[in-house]
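A.B. asks: The structures come next, written out as structure tokens.
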Structure P
Amino acid sequence: MNEHIVKRTKSFKTLGLKSKARFDFRPFLDLDFKTTIEKEFIFCITTANSTAKSGLIFQKKIEKISLDELMNQDLGKLLKESKVRFHKRKAMYIKEFLKNIDKFYEALEQHDPRPYLLRFKGIGPKEASHFLRNIGRFEYAIIDRHIIRFLESRFNIKVKTSPNYRQYLSLEKLFSKVSRKHGLEPGVYDLVIWYKATGKVLK
């Protein structure tokens, strides 16, 4: 398997086990930083209808800002500077999350945290799965546009751009079936598809 994918999966596992980890995105982006499990959830809020690159730039900006300080920061400005789309709305989502962080940890104690994570504004099935994959829960798949195109080609089907939760689970089941045939967990195979489609390993 690609060395960059192996490296990224190790960082994901570390983040899930220790609640903090360092990520180095070189040679794809001249960017590296340390992050926490809470800031990883915030990153996943930023990527909805935006780009991973913008979310990563924002995550770098908040690297040395504590969560308490983050509540009082001009989040909208930081998001806008990072070119995260819908920065005003996402600033509100992040502040709401920070006010209810106890519920976040309660959700993580569940066997499948996704139905509980969906209660946070700005988080849909894709973002919840994205977050869980990024903390080493590789049994979850991120059904984004790259994976949708892959599934449409593989199974000769037409998929909605934004599937609801029930449809998402059905697509995840299809993707998991393919990933297992390649001897990989869905969250890892997702990185393989992303690398083939973009030539990059981000997260």
Structure Q
Amino acid sequence: MTGRYRSFDLSGGHPALDFVNTLDERPFPAPVETLADYAALVRFAEVTGLVVAAQARQLRKPVAHHTAIAKRARELREQLYGVLSAWRQRNPPPRRELRAITSAIREAQAARALSVSNGKTIARYEWLSPYAPELPLYACALAIKDLLTNAERGRIRKCGAADCEVYFIDTSKGHRRHWCSMENCGNREKQRRWRAERV
């Protein structure tokens, strides 16, 4: 899914990058938090396909006391951001962030188990509790695991605009994508350069 869904920028090309992009306008003094509460976390997990609609409907019901889960999700997001920022600056990923991400992934994996399949395969790997309140957090952790272990690191890019911290996977044919969005950052940067050349 690409483009925007409500307040989420889904231009990352991977759910884990969409997750890290949920803090909008990062470089500015007052960034916009789009994962402000648990309901927003559930909505994000649904629109990125990390949970199915039926799960999201159930998870939305008793949301008032799940503020701690939303807080943990925001912490996990910032830990991933720390790793991506270090990679971009050609520095080793911070060990503290890697340990925290590893712990979150282990917890998510412990919430899944093999079950006998009714289909062609012998078994399925499923959630032990498909409506556990932590499910959106666990799903985000497993998306991060997939990104960090399977994505080609050289294709993970930060938007080339100086005032944009959106990350995306460059799937362009020549690996030359510079902007999170040509319509927004790309055009804005081109206009800036044009004005600078005219001065």
Structure R
Amino acid sequence: MPQFPRREPEMAMLARLVTDGLAKAGEDFPSPPVPASELQIKLKAYEAAKVAAADVEAQLRQLYVAKDRVLQELVSCVKADLRYAEIVVRDRPEKLTRLGWGPRRERTALRAPGEVRGMTVVEEGDTWVRLRWKAPVDGGVVAAYTIQRKDGAGPWQDAGVATKKEQLMTDQPRGVELSYRVTAMNRAGVGQPSATVTLVL
């Protein structure tokens, strides 16, 4: 037994099929609870309401476009007045509060990120490993993460860059002790490396 559709297009299509079927095969279905003639009336009412709704939606889109244009004009005017006010009361910036505004905030220097936390291996395969970690709790905002790998007793080498707190490392060597660590970085510098995770694929 098929399930009654839940999406409007499929419901409307089924209504058309039932209406046409009852109209053409009346001898097979002589006494339906809702005759084909009544279904046709309701189907036409639905189609008319659909057209009306589409017209209203088109009008609404135009109204929203007009609203956004007027808002942008308003914002430009308000910004102009605020720039003027900042110049006029530059010696007494606290007066800007009368306009719902305030003195410009002093820029603070960007700091390098802190240490990456919670370094773990969440999955591994024959030649791949998925690493996951947590963002630093201190320092500046992280722009990206650098993943480093060390093969056995060799030196640390950059092995990838991620913007999320997870990375899939593919084409990794097998039968060698692999160590991974992650550092966070931004324009101010690089943070302390995370704890190291070690495995052999």
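Taken together, the values in this text are just the output of simple stated rules run on the coordinates, not laboratory data. Keep in mind it's a predicted model, so treat the numbers as computed, not measured. Cβ atoms are built from the backbone, for glycine too; each structure is taken alone.
A.B. asks: Quick check on the output: 11 is percent of Cα pairs over 32 Å apart, derived from one of P, Q, R. Which one produced it?
C.D. replies: Computing percent of Cα pairs over 32 Å apart on every structure in P, Q, R gives 11 only for P.
A.B. asks: Taking 0.00 as the value of FRET efficiency 1/(1 + (r/R0)^6) of positions 81 and 121 (r between Cβ atoms, R0 = 30 Å, to 0.05) derived from one of the structures shown (P, Q, R), identify that structure.
C.D. replies: This value belongs to structure R.
A.B. asks: Of the structures labelled P, Q, R, which one yields 47 when percent of Cα pairs over 14 Å apart, for residues 129-176 alone is computed from its coordinates?
C.D. replies: P
A.B. asks: If distance in nm of label points 7 Å out along Cα→Cβ at positions 41 and 113 computes to 0.7, which of P, Q, R did it come from?
C.D. replies: It must be structure P, since only it matches.
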